[in-house]
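Please treat every number below as a calculation from the coordinates, not as lab data. Everything numeric in this text was worked out from a predicted model, so none of it was measured. Cβ atoms are built from the backbone, for glycine too; each structure is taken alone.
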Structure I
Amino acid sequence: MASLHLDLADRGVLLTGATGGLGRALARRLAEAGARLVVSARSSEDLDRLIHELPEGAEIRGIAADLALPGEAGRLARDAAAVWDRLEVLINNAGVGYNALIEETDEKTTRRVFEVNTFSPLALTLALLPRMAALGEGLIVNIESCSGRGAMPTRGIYSASKSALAVLSNTLRVEVEPLGIRVLDVFPGTLDTNFDEHAYSESRRPGLCLSGGGCGADPAPAAERIVAAMGRGSGELWLDRRARAAAGLAALWLGWRERKVRPLRDWARARPTDHTPREERRWQLVQVETSFACNLECVMCPWTCERESVRYEGLMPERVWQAVASHLDRIASLDFSGGGEPLLHPRFFDRMAEAKAAQCRVGFLTNGTLMGEAAVESILEIGVDWVAVSIDGATAEVYESIRKGAAFETVCGNLERLAVRRSEGHPRLMINFLMMPDTVCQLK
């Protein structure tokens, strides 16, 4: 690593991807070092939270920018330069993953990945280089990926975007050295962040953390080492020794690399996907209780007392759904019924759409009171396979004496609306009738 002592105190620093795991840790460490920060991420709200978490008195400004959009990087550079007159350091930390076999990749998604991982760092570099050259000093830090140094099944597009950045960065380091500008390439390895949660994916292919939970090293020590390396000079910084050794062997011995990744390739090809026929899926029917909460007080309901102490307001939390969603490619049919009214859940139709996109059959049992025009529209748009409506009486008097809080005419009207608008008998409509001594006669 070329030697250069850089005191970060009072230095203008632009940091992208500032609200992710590594970005947050870098922002904190840079603020502690006395840098004057411009932090960037897609969400203004996330930036505000980050700024409030940093040490009191830190000089920091936030600029929201979606680097997946062409032109956003140039706009970010201009806005950042307007905040601090001197921007001596650029840290290209923003990045997005893409988990897919090459044959599965989507062109639009591929372009977004390259826009974030390759073109935006290049655009920011080109915009700020003249300022650094005029100052006679500067530092550009590119957060790269060990995946960019060799074949990695299901990560080809992501790896290619990071490989392109690495070649650009290595060339830039040689070209701008006479200008007093240094370039540092960082290969962090796998860190325990939310990177996989925000990655693009085809056929629900997982990222590096196959369990869906966190994995990898703590980003805080990684940020500490990166900031220390920034003070020393330019070159390459590898935080994972094994990854560095593997990259070296891959460069010298292509056959070795290919043999090492073949098990991953075979696993990826054997793994069920959204295109696996339903009859071949592991679980033929899974019931998901989206809601334990209910908007009625029915005389035969066994859950009335239990609802008084239920957690999460009786609505399935996102983490529980994500545990199910990670296995949708193994499920043939999903029943979204439960002890409550599923239409009370604000994300009910989002989850049904996600399951339907994975080629699952989907359906649900409802009391019908909330199945208005908007709900019917969503049912038809998603392509719900079946809907069952609980109607325990053939007259308003009997029905409303059982389903306390419901209006018989409203429920019948909602059911009729769906029946009239469905196409070729889809979705299948069913009546759920609970037989009781006083209601059996009404089945006639």
Structure II
Amino acid sequence: MLAAHVLSEHADVTVIERDTLPTIPHGRRGTPQDRHTHVLVSGGARALDSLMPSLTAEVTARGARHIPLPTDYLQHSAGGWLRRLPEMQYILGCSRPLLEWAIRDRLRRNTAVVIREDTDAVGLTTEHGRVTGARIQDRATGKAELLHAALVVDATGRTSHLGQWLTELSMAPIPEVAIDPRLFYATRIYRAPKLVSTRFPAVNIQADPDAPQGRRSGLLMPIEDGLWSVTMTGSRGNEPGTSADKFIAAARRLPHPVIADLLDAAEPLGPAAGFRPDANRKKLLTRGATPPGLLVIGDAATVFNPVYGHGMAVAALGAVALRDELIRYGLNPQHTWKIQRKISAAGDTAWRMATSQDLLYTSTTGSSGRLFGVRLQHRFQQRLARAGTDAIAAASLAVYTLSEPVSRLGAPRVLLDALRGGPQELHAEPPFTSTERQVFG
């Protein structure tokens, strides 16, 4: 939808949408992952606002939570709970259906955009080696149609059939890199206890790569309507169950029981939903990998381990790259590879963070010979975490929220603090305020 918004500044746009789109914030069949916890980190939120001004303010007015980092984000890592500091970055906590609905609502008012619902994209058309359109099919009637276009954008997500489409045209498949953490997820929505204030913090219990019992993590994210979206994650042998008892048991097995204690005071709304994403997966969209006239964006280009919360932000950053490069090159199909290069680069920081962290776990497959460099990077990150100065926290959060590149961690002030800073004081218990502790009774 963001790509359509950008393209509408240059041409009339037709969006091919397989689902019947809801007119209110609601999940849909084509995005089963929308039942799980989603966040929009501040780098992505700023990108979204640059595309659709004041959109995040509109979503916040409808109940999304502005969660300042690290002020209202309690994080447990190996050794204890991190300090709460004044706001440096933020995340937007809301359900994916709410954010998608707000974007669609803006798009429906755009007279240059037509949305063809209940329609599948089933292939591409080409002429003289360039893409000239798409083959589409009505899901209800089965009627097929050719849709001609100056530019085709594959934004079909993690289930993209682009490889099959290129094979049907006797073109080489696009090479991919896959790094699979082999994780299982379960998410359940809860109504927060009545004593919980509108500023109740998010709670994140990170997995420990050095823990002998395997990978386990949990996240409690406040979202709209006084709800909590709670996700448990585990590697094989630590899979979180979706039954009520197994979900709570997964929370009890975390390195700290606070999420389970909070859930004891909350009201579950419906059953938990399970999810097993396939991998971190990245198409190598170098020059010549795709024909002129075709772009690939969002999850169709790169899929991330959702535990890091970067997927929606990368989609927004990719749309910003598309906007900027279209201003420079227009719709000329001979320049699509240059536009694609910038779109792909928009996800590089998130890819590096996700895969480097996942490769620390022995359950992950697809290392591609990167283990030595990953371990060196991990030792550097551990040194930063131990020092824990305000300057290090600011740099780390700027990178995590995709607000600044990884090079920010190499700034002289950060390196100096890492060398001379003493170990930061970690808390044995989550640093709730006295008001927040009232939820425990």
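Key figures for this structure:
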{"read-out": "Identity of the structure behind 24, 57, 19, 0 (criterion: P(r) over Cα pairs in 20 Å bins from 0, in percent, calculated), options I, II", "value": "II"}
{"read-out": "Among I, II, structure where mean count of other Cβ atoms within 10 Å over residues 50-57 as derived comes to 15.8", "value": "II"}
{"read-out": "Structure responsible for -12000, with helix-only ellipticity at 222 nm (-39500 (n - 2.57) for each DSSP H run of 4 or more, over all residues; to 500) calculated and labels I, II on offer", "value": "I"}
{"read-out": "Which of I, II yields 12 [relative contact order in percent (Cα under 8 Å, 6 or more apart), calculated]", "value": "I"}
{"read-out": "Top of I, II by percent of Cα pairs over 25 Å apart, for residues 218-321 alone, largest first", "value": "I"}
{"read-out": "Among I, II, structure where FRET efficiency 1/(1 + (r/R0)^6) of positions 186 and 306 (r between Cβ atoms, R0 = 41 Å, to 0.05) as derived comes to 0.20", "value": "I"}
